[in-house]
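Listed after this line are the structures, all set down as C-alpha cells.
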Structure 1
Amino acid sequence: MSANRKLWLGLGVLLAVSFAALLAVGGEILRVMPPMPEKVVTTTGETVYTRADIEKGRQVWQSIGGQQLGSIWGHGGYVAPDWTADWLHRESLALLEIEAARDTSRSYAELDPEVQAGLAARVRPQLRKNTYDAATGTITVSPQRAAAIEAVAGHYTALFGTDPALQPLREAYAMKEGTVRDADYRQALTAFVWWTSWSAVTERPGKSISYTNNWPHDPLVGNVPPSQLLTWTVFSVLFLIAAIALLGWHYARQRHDEPIALPATDPLAAITVTPSMKATAKYFWLVVALFLTQILLGAITAHYQVEGQEAYGFALSEILPYSLTRTWHTQLAVLWIATAWLGMGLYIGPAISGHEPKFQRLGVNLLFTCLLVIVVGAFAGQWFAVMQKLGLEHNFWFGHQGWEYVDLGRFWQWFLFLGLGIWLALVGRALWPAIRKGGESKSITMLLFLSTVCIGLFYGAGLMWGEHTHLSMVEYWRWWVVHLWVEGFFEVFATAVIAFLFTRLGLLRTSSATVAVLFATIVFMAGGVLGTLHHLYFTGTPTAVVALGASFSALEVVPLAFVGFEAWHTYKLGRATPWMRRYHWPIMFFTAVAIWNLVGAGLFGFLVNPPLPLYYMQGLNLTPLHGHTALFGVYGLLGIGLMLFCLRGIRPQVEWNERALKTSFWALNIGLSLMALLTLLPIGVIQLQASIDKGYWYARSADLMQQPIIEMLVWMRVPGDTIFSVGALALALFVLRLWVAPRSARAAEGCGEAGCCEPGKSVG
C-alpha cells in the first residue's frame with residue numbers, strides 16, 4: 001500500500017472514530033444535563049417561578065444580546081459580569097443576611113468571622129442540596145431562600161430598567177438605560193438567570209459536585225475545583241509532552257528530499273484568469289470594507305469599558321449599545337475572514353483545473369449578492385432586537401440569537417447555509433475536472449475538495465438547536481460551529497491551498513507536499529475534533545467531557561510546537577528565486593501566520609485549555625487574549641495572505657504599492673502584539689489572581705474592573721489599536737490603488753530576467 005493510501009486510510013479511520021466519540025458525548029450530555037423544572041415552589045406551596053417564566057426569560061436575555069452583554073456559564077462578553085456567578089453570590093449573601101437577622105438581629109457583615117463561618121456552613125446545604133423531583137418536575141426551596149431570590153430579583157429588575165440608584169452600575173457594565181423596557185420581561189429574565197445559578201451550585205444526584213462541575217469558583221457556597229480537574233490537567237500536560245516527543249522523533253527521522261530545481265520564471269503567470277476568477281475581485285473589496293468596519297466597532301466596544309454608556313461624551317449607547325457593537329465586531333471578524341477564504345476558493349478552483357464551468361461567473365456574482373443581503377439583513381435585525389423594537393415572537397428568526405459568534409437570526413443562518421451550499425457547488429464543479437484527471441496532485445486537490453464540502457456542510461451544526469433547546473445542548477452544537485467549522489475545516493482548506501500554491505510555483509515537490517499535507521491534517525484533526533470538548537467543561541456536562549476535552553485539546557497544541565520550522569521554511573521559499581519577489585508579501589503574511597499559530601493558538605491557547613486553569617480563567621481577559629491573537633493572528637493574516645495571492649493573479653500587470661504592504665504587514669503585527677501585551681494579558685492576570693483569591697464573581701465585578709489600574713490598562717490599548725488601524729488603512733489603500741489610478745508594472749518585474757532583482761538584496 002502506498003504512503004498516500006495509508007495516510008488517507010488513517011485520516012478516514014481517525015475522523016470516523018473521533019466523530020463517533022463526539023456524538024456519543026452529545027448523547028451523554030443530553031442524558032445528564034441540568035433539569036428544566038416545570039415550577040419552583042417553596043415548602044409552603046408558594047410558586048416562585050414556572051418553566052414558562054424561565055423559557056421566556058431566556059428569550060428576553062437573547063433579545064438584548066445574550067452572551068454579548070456579560071456572560072452565562074462563563075461564555076460571552078467581558079465588561080458586564082457573568083450573570084450566573086453574580087446572581088449566585090448575591091443570593092448567598094441575601095440568604096446569609098436573612099439568617100443573620102433571624103439569629104442575631106445584626107447584619108452579616110457586622111458579625112465576627114467565626115459567626116460568619118457558622119452561618120455560611122448552615123446556608124451552604126440549602127443552596128447545594130438537590131431538591132428537584134423528577135416525577136413532578138418541581139424544585140422546592142425554603143421560604144428563606146425564596147425571600148433571598150426575591151431580593152436579588154429586585155436588584156436585577158432595577159438594574160435592567162431605569163432605576164436612577166443603579167445608573168452608576170449600569171454605566172460600569174456598559175448597559176444602556178432601559179435595557180429591558182417591559183417590567184414583565186425583566187421579571188422573567190430573573191427566572192432564567194436564577195436557573196443558571198441553580199445549575200451552577202446544585203449537586204448532581206449521587207454526586208458531591210454541581211451540574212457545572214462546581215463552576216464558578218465561590219468558596220462561600222462551596223464551589224471549589226473538584227479533584228478531577230487537577231487530575232486531568234496533569235494528564236493533559238503529560239499527553240502534550242509525550243505527543244511533542246513523538247512528533248519530534250518523526251521530524252528527526254523523516255527523509256529530506258534533495259533540493260528541487262527551481263523554475264526560471266513564475267509558473268503562475270501562465271495561468272489564464274477566467275471571467276469568474278476576475279469576478280472574485282469584489283469579494284476582496286468586501287473583505288477590506290468589513291475589516292475596516294470591524295476595527296471601528298472594536299474601538300467603540302473597547303471604549304465602552306472606560307466610559308460605560310458614552311463615547312467621548314456622546315450618549316452612543318442610546319443608538320448603538322455595547323451589546324450591539326460587540327455583536328457586530330465579533331460577527332464581522334468571522335465574516336470578513338470567511339469572505340476572504342470563500343473568494344480564494346472561487347478563484348483557485350478554475351486555476352487548479354484550468355476549466356471554467358458554464359455560468360460560473362453568474363454563480364460568483366449571485367453568491368456575492370447573497371453575502372451582501374445576509375450582512376445587511378442580519379445586522380439590521382440585530383439592531384431592532386437589541387433596541388427592543390422587534391418583539392420576542394420574531395427575535396429568534398430575524399433578530400439576535402444571543403449566542404456569541406452565532407448571533408444571526410435563524411432565517412439568516414439558513415440563508416448563509418444555502419449560500420455556503422452555492423459556494424460548495426461552484427468550487428466543486430470547478431475542481432472536479434482536476435480530480436477526474438488524477439495525477440500527482442490528485443490527493444491535494446481531493447483534500448481541498450473535501451475541506452470545501454466540510455466547510456459547506458458543517459455550518460449546518462448551527463441549525464441543530466431550536467428556540468427552546470436546552471442551554472447545554474445549544475452550547476454543544478454551538479461549539480461545533482465555532483471550533484470545528486472555524487478552527488478545523490477552514491484550517492485544512494487553507495493548508496491544502498497553500499500546498500497547492502507552493503507546488504504550482506515549483507517550490508515544493510508534489511509528492512512530498514501531498515504526504516506533508518495529509519500528515520498535517522491527521523495530526524491536527526487528532527486533537528481538533530474531540531478538542532472541541534474543552535469549551536464544554538462547565539456547561540452542565542458530565543465529567544467524561546473533562547477527561548476527553550483535556551486529553552485531546554492538549555494534542556491540538558502538538559503540531560504548533562513545530563511551527564517555527566514551518567515559519568522558517570516558508571520564509572526561505574519566499575526568497576528562493578528572484579521572481580518570488582512578486583509573492584514576497586503574501587509569503588511574509590504566511591510566515592507571520594506560523595508565528596502567531598505558535599503564540600496565539602499554541603501558548604495562549606494552552607494557557608486556557610487545561611481544566612484547572614480554565615476553571616479560574618474562563619471568561620476573563622485571558623480568553624480574548626487567546627481569541628484575538630489566534631483569530632486574527634492566524635486566520636485573519638492567513639486570509640489576507642490568500643487574498644494577496646489572488647490579487648496578484650487578478651491584476652498581473654499592475655505595479656504593487658510595496659510601501660503600503662510593508663506598512664500594513666508590520667503595523668498589523670506590531671499593533672496586535674501591543675494590544676495583547678499591554679492590555680489583555682495584564683488585565684487577565686489581575687483578574688486571575690482575584691478569581692483564585694476571592695472568587696470568580698469578584699474577578700468580573702465592577703469593584704475590580706473599575707479600579708484605576710484596570711482603566712489605565714484599558715487606555716493602554718490606544719497605541720496598539722492605533723498602529724493596528726494604520727495597518728488596516730494601508731491594506732485598504734493598497735487594494736484601492738490596484739483599481740484607482742494603477743501604474744503598470746515595470747517590464748522586468750517578476751519576469752525572471754537578469755537584473756530584475758539584485759542577488760542578496762532584500763525585496764519588498
Structure 2
Amino acid sequence: MPRKTSAPSPAPAAPAKKKSQTAGTAPAAVPETGRVDAATLDALMRADHGDPFAVLGMHHTGTALVVRALLPGAAEVELLDALGRRLCALTRQEDSALFTGAVPRRRNPFEYRLRIRWTDAEGRVLEPVVVDDAYRFAPLIRDTDLYLLAEGTHHRPYEWMGAHPQIHEGTGGTRFVVWAPSARRVSVVGSFNQWDGRRHLMRRRHECGLWEIFVPQVGEGDLYKFEVLGADGVVRVKADPYAFRAEVRPQTASVVQRLLPGVAIDETRRQANALDAAVSVYEVHLGSWRHGEDGRWLSYRELAEQLVPYVRDLGFTHIELLPVHEHPFDGSWGYQPTGLYAPTSRFGTPEDFRAFVDAAHAAGLGVILDWVPGHFPTDAFALAEFDGTHLYEHADPREGFHQDWNTLIYNYGRTEVRNFLVGNALYWIERFGIDGLRVDAVASMLYRDYSRRDGEWIPNRHGGRENLEAIEFLRRANFIVGTQRPEAVMIAEESTSFPLVTRPPSQDLQSGGLGFHYKWNMGWMNDTLAYFSRDPVYRSHHHDQLRFSLMYAFSENFVLPLSHDEVVHGKGSLIRKMPGDDWQKFANLRAYLGFMWGHPGKKLLFMGCEFAQWNEWNEAAQLDWPLLEQAPHAGVQRLVRDLNSVLRHYPALHQRDVQPDGFAWVSHEDAQHSVIVFERRAAPDEAGHAARVLVICNLTPVVRHGWRIGVPQAGAWRELINTDQAVYGGSGVGNGVLESEDVPWQDQAQSIVMTLPPLATVMLVID
C-alpha cells in the first residue's frame with residue numbers, strides 16, 4: 001500500500017527509459033508493458049490525439065493483452081476482473097498520467113474495471129474507488145442511424161445526439177454524441193472528471209463527423225460540456241447543442257437529462273387546431289406574467305396552477321409562450337436561444353415543463369411555442385464556430401449575420417443543420433405535447449437582403465434575393481411536422497407579401513407553397529392599430545385602413561395578432577395608443593377588440609391587453625394586476641371573456657375564417673360617419689340555411705339614432721355583444737329586439753332600424 005504524503009506528486013517513480021530505437025524507424029509500443037511512443041504520449045497528455053480509442057483501453061499488441069488508462073490526478077491504478085479480483089497494477093509511463101500494463105495469463109479481451117487511488121487538491125492520496133473504464137466499450141451508434149444522420153433524413157436525431165443516460169452492457173452511465181466533423185479532438189468534460197479534457201477523449205466516427213463515448217457512472221443531474229480542439233488549433237468549451245437541460249443562467253453548462261417519453265397523437269388536439277375551429281390565443285412571457293414572493297419567477301408547476309385556470313376562465317383556446325428554449329440573456333425574451341432542445345431552467349426541469357403542458361391540455365387548452373430557427377447568438381459557449389469552422393452558420397457575414405440583432409444565421413443548405421432544426425420541431429411536439437410552433441422572423445429567413453443595403457448581401461444562384469435554402473428548409477420542416485404529427489400546426493410570423501405561405505408545397509418540396517397552417521396578419525395589425533390610434537375626427541380620411549385587409553383576407557390562413565411587439569420598446573400599451581380622454585380610450589379599445597373578434601381570422605392577444613394595462617410591457621416586472629380592482633379595467637377583461645365565449649359558441653364567427661363565403665360586406669363605404677357593417681356566415685345546413693352574425697362598428701363618439709341597416713335575413717335580431725354596455729364600462733346605449741322590416745336597404749331585401757352606440761362594436765344574431 002502506498003504511504004500517504006503531502007508531496008505535490010505522489011505518483012510512483014517512472015520506470016527507466018528504454019534505449020532509443022534504430023535511427024529512422026518509428027518508436028513502437030513495448031508489448032510486455034503497453035508503453036507508447038513519445039509522440040503518442042505527448043499527444044495524449046496535450047489532449048491532441050484524434051483517435052484515443054486506438055490507444056486507450058484493452059488492446060492486443062501482438063504478444064500480449066495490454067490495458068492503458070489516461071488518468072490525470074491518479075496516484076495508483078490496478079486492473080480488476082469483472083468479479084473484482086486484482087489482476088495486476090498499471091504502471092505510470094514516465095512523468096505522465098498514462099498508466100499501462102500487460103494482463104498476465106490472458107489472451108482474449110474481457111470485461112474489466114479499474115481500482116484508482118486519486119489525489120486531492122493538496123496532493124493527499126485518497127481511498128481507492130472502483131470504476132468502469134470508458135474505453136472498454138465498443139461504438140454505440142448503429143450503422144443505420146449513422147447513415148440517416150449523415151444523409152440528413154433522420155427525423156429524430158435527438159434520439160442519438162447529446163447526452164443519454166442508459167444501461168449499457170450491464171453498466172449504468174451516459175452516452176455522449178456530438179457533431180464536430182472538422183475537430184482535431186473532442187472530449188466530454190464535466191463535474192464527473194474535474195472538467196479535464198484528457199480524461200474522456202471521444203471516439204471519432206469518420207462516417208459522418210460524429211464523436212461518441214459512453215462514460216460509466218455518469219447520470220442525470222451531472223454537469224457537462226464538450227471540449228473541442230478545433231481545426232484552427234483553438235480549444236473551445238461548448239455547451240451541448242442537443243442538451244435536454246441546462247444550468248440556470250449565468251452558468252452555461254449542460255445537464256445530463258433523460259429523454260422524456262413520447263406523447264401520443266391526439267385527435268382532439270388536432271380538431272382544436274383546425275381551420276374551422278374557434279382559435280383564440282393568449283400570448284405569454286412566463287417570466288413576467290406574474291411573480292411569486294419577493295419578486296421571484298413562478299415555476300412551471302406554479303404556472304400550471306395559476307396561469308392555466310386564468311386563461312381557461314377568460315375563454316381562450318390556446319396559450320402561446322414566448323420562447324422557452326434556454327437562453328443566456330433575459331432581455332432577449334428567449335429569441336436568442338443557445339439551447340434549442342432545453343426548456344429554460346429558469347422555471348424548472350423538463351419534467352416540470354411537461355407537467356405544465358399536461359395541465360393545459362387537461363383544462364382543454366392548446367399550447368403553442370415560439371420557435372426560433374432564424375438566428376442564434378454569438379456566445380462563445382454555444383454554436384458559433386463550434387469545431388473551429390463555421391459549422392452551423394455561414395462563413396460569409398453577408399449570408400450568415402443579422403446586423404439588426406447581432407446574431408448568426410443557420411446554414412440551411414447544410415444537411416446536418418436542417419436535421420438539427422427539423423428534429424427540434426418534432427422534439428417539442430413529440431416529447432412535450434406542444435400543439436403548434438409559431439416560427440419567429442420568417443421574413444428574415446426568406447430574403448437574403450433582409451435589412452441589408454446594396455453590397456451587404458449575396459444573391460442566390462439565380463441572381464435573386466430569395467433565400468432558396470431557407471425556403472426549402474421551411475417546406476421540409478412543415479411537411480415533416482404535417483405528416484409525422486398531424487395534430488400540430490406551424491404558424492409563420494411573416495411580415496411581407498411572400499406568396500403561398502399557408503399553401504402546401506409540391507411533392508418534391510421544390511415548388512408550391514411553404515406549407516404553414518397559419519400566418520400572422522401583420523398588415524391587418526399595422527393598419528388597424530394606425531386607424532384606432534387616430535382621433536375619430538380624422539378617421540373618415542383613413543377609412544381604407546379599416547377595410548383594406550378584406551382585400552386579401554382569404555389569400556392565406558390568417559391569425560390576427562396584437563402581440564408583445566406592439567406594446568414594448570416605447571410603443572406604449574394598447575390603451576395608451578387610443579385617442580381622447582380616459583373614457584374614450586377605453587371605449588376605443590373595447591370597440592377595437594369587438595372589431596377584431598368579428599373580423600375573419602384566428603385571434604391572438606398579448607397578456608395585459610385583456611385588462612387594458614396602462615404601462616407598456618416590461619419583461620422584468622409582472623403585470624399590473626391591481627388595475628383589475630378598477631371598473632374600467634375589469635370591464636375590458638369581462639368583454640374579452642364574453643368575446644371568447646361567443647367566438648366559441650357561434651360557428652359563424654370562426655367556422656369559415658379562411659373562406660370568402662364566410663364573410664360579406666353590408667356597408668363599407670360610409671367613411672363620412674366611420675361606420676362599417678359586415679356579416680359572418682357559418683357553413684349551410686342540410687336545408688341550405690347558414691347561421692349569421694351581423695357586426696356593426698360605429699367608430700366615432702357620436703350616438704346615431706334611427707340608423708337603418710340592411711340585414712341578410714328576416715326575423716328578430718338581438719344584441720350578442722355590445723362593447724358599450726355598462727358592464728364593460730360603457731355608456732349603456734343599446735337596443736332591444738330589432739324586428740326586420742320589408743324595406744330594401746344596402747342591397748338587402750330586409751332592414752332594421754337601430755341606435756348605434758358611441759365608439760362601439762355591436763354584434764347581432766337572429767333568434
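For the reader, a short list of remarks on this structure follows.
- Entry that produces 20.1 once mean count of other Cβ atoms within 10 Å over residues 160-167 is calculated, selected from 1, 2: 2
- Comparison of 1, 2 - label where distance in nm of label points 7 Å out along Cα→Cβ at positions 168 and 376 is highest: 1
- Entry that produces 27.2, 94 once Rg and Dmax of the Cα atoms in Å is calculated, selected from 1, 2: 1
- When mean count of other Cβ atoms within 10 Å over residues 344-351 is calculated for each of structures 1, 2, structure 1 comes out greatest.
- Comparison of 1, 2 - label where Cα Rg over 2.2 N^0.38 Å, for residues 528-743 alone is highest: 1
- With distance in nm of label points 7 Å out along Cα→Cβ at positions 64 and 704 derived as 10.1, matching label from 1, 2: 2
- Identity of the structure behind 3.4 (criterion: distance in nm of label points 7 Å out along Cα→Cβ at positions 184 and 696, calculated), options 1, 2: 1
- Source structure (of 1, 2) for relative contact order in percent (Cα under 8 Å, 6 or more apart), computed value 8: 2
- Computed -6000 for helix-only ellipticity at 222 nm (-39500 (n - 2.57) for each DSSP H run of 4 or more, over all residues; to 500) - originating structure among 1, 2: 2
All of the numbers you see were taken from the coordinates with simple rules; none came from a lab. The shown structure was predicted, so the numbers you read here are calculated from the model rather than taken from an experiment. Cβ atoms are built from the backbone, for glycine too; each structure is taken alone.
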